[in-house]
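Below, each structure is written out as structure tokens.
Readers should treat all values here as calculations from the given coordinates under stated rules, not as data from a laboratory. None of these values were measured; they are calculated from a predicted model. Cβ atoms are built from the backbone, for glycine too; each structure is taken alone.
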Structure P
Amino acid sequence: MPAHNDNFPWMSYYGNYNFFEQRMREHSKVNTIERVNPSVYSLELTDGRRLKVFICECYSFDTAEYVESCENYGPLQAVVISSNWCGYSLDVKRNCMSDQVGVYDTAGFMAAINKREYWTYLTEYERERFQENGWL
């Protein structure tokens, strides 16, 4: 369900992702950031890896939204939910992890790309819920 916009790709209320772009430009693990279209970025990390990142402001990002994103943009390496009032389900996080795709908020993504296996990054809350559900 979109937050501000009923139409895909669920753009930011402000129509841009300046905060995300600024954080990526300042991140020590990011060499370059390129905006491919309004919601997809290509990041080159300092170790040479390239990540195709879908960023959106989707109120509740779940598997259906992930599938729709991939149908529109092809395979992704990461999904970033850019708004503090929006989020994603633990199910989509778990399912995407099994495909080596990470799902995060901006802070989580910034932490995750410090890891070689960035898609395995979990917040403390996520780790506790995964353990409760027997997923770890």
Structure Q
Amino acid sequence: MQNPFGNGNNDNNDDQNQNLLPIPPNFATVVNKKNGQIRIAKVGLSWTALWFSIMVPVFRSDWYNFLCMTAIQLIVAMGLSMGMGETLQVAWTLGSYGLGIVWLFIYNMMYFKHLFNIGFVPADQRSKELLSNYNYWKEPKE
């Protein structure tokens, strides 16, 4: 299969990875050793979290981070509502814009850190290096 993202060798021969999907260079693969689940996600800025806010964890079935983000957004909205004297709906909307910028920078890290806490580990050396470079993954101390 030809890798549309390239493999750095300027050739399209992918014999050693015949059963693997080609993934972009800024995506990491993690696997849960207990049940064999595999997750592939982007490392770095989460542009989808900027635009879709708390819906991104729903798209990824990441219910833990969905609840955390919703609680933070509700607290911020209530604080803005009391401080500005606006309705909760207006404050929620304004808070969503501000928190969208925060989620842009930290959501992918939150996602991977939660996966690591529930037993996922990098699936291959490339993913391990990528996650280590972004400080998402630290080798467990034995």
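A few remarks follow.
- When Rg and Dmax of the Cα atoms in Å is computed across structures P, Q, the figure 14.0, 39 traces back to P.
- If FRET efficiency 1/(1 + (r/R0)^6) of positions 22 and 94 (r between Cβ atoms, R0 = 41 Å, to 0.05) is computed and equals 0.85, the structure in P, Q: P
- When helix-only ellipticity at 222 nm (-39500 (n - 2.57) for each DSSP H run of 4 or more, over all residues; to 500) is computed across structures P, Q, the figure -16500 traces back to Q.
- FRET efficiency 1/(1 + (r/R0)^6) of positions 62 and 110 (r between Cβ atoms, R0 = 25 Å, to 0.05) from the coordinates reads 0.65; which among P, Q: P
- Entry that produces 2.1 once distance in nm of label points 7 Å out along Cα→Cβ at positions 30 and 102 is calculated, selected from P, Q: Q
- Read-out relative contact order in percent (Cα under 8 Å, 6 or more apart), computed value 29, structure in P, Q: Q
- Source structure (of P, Q) for distance in nm of label points 7 Å out along Cα→Cβ at positions 78 and 118, computed value 2.6: Q
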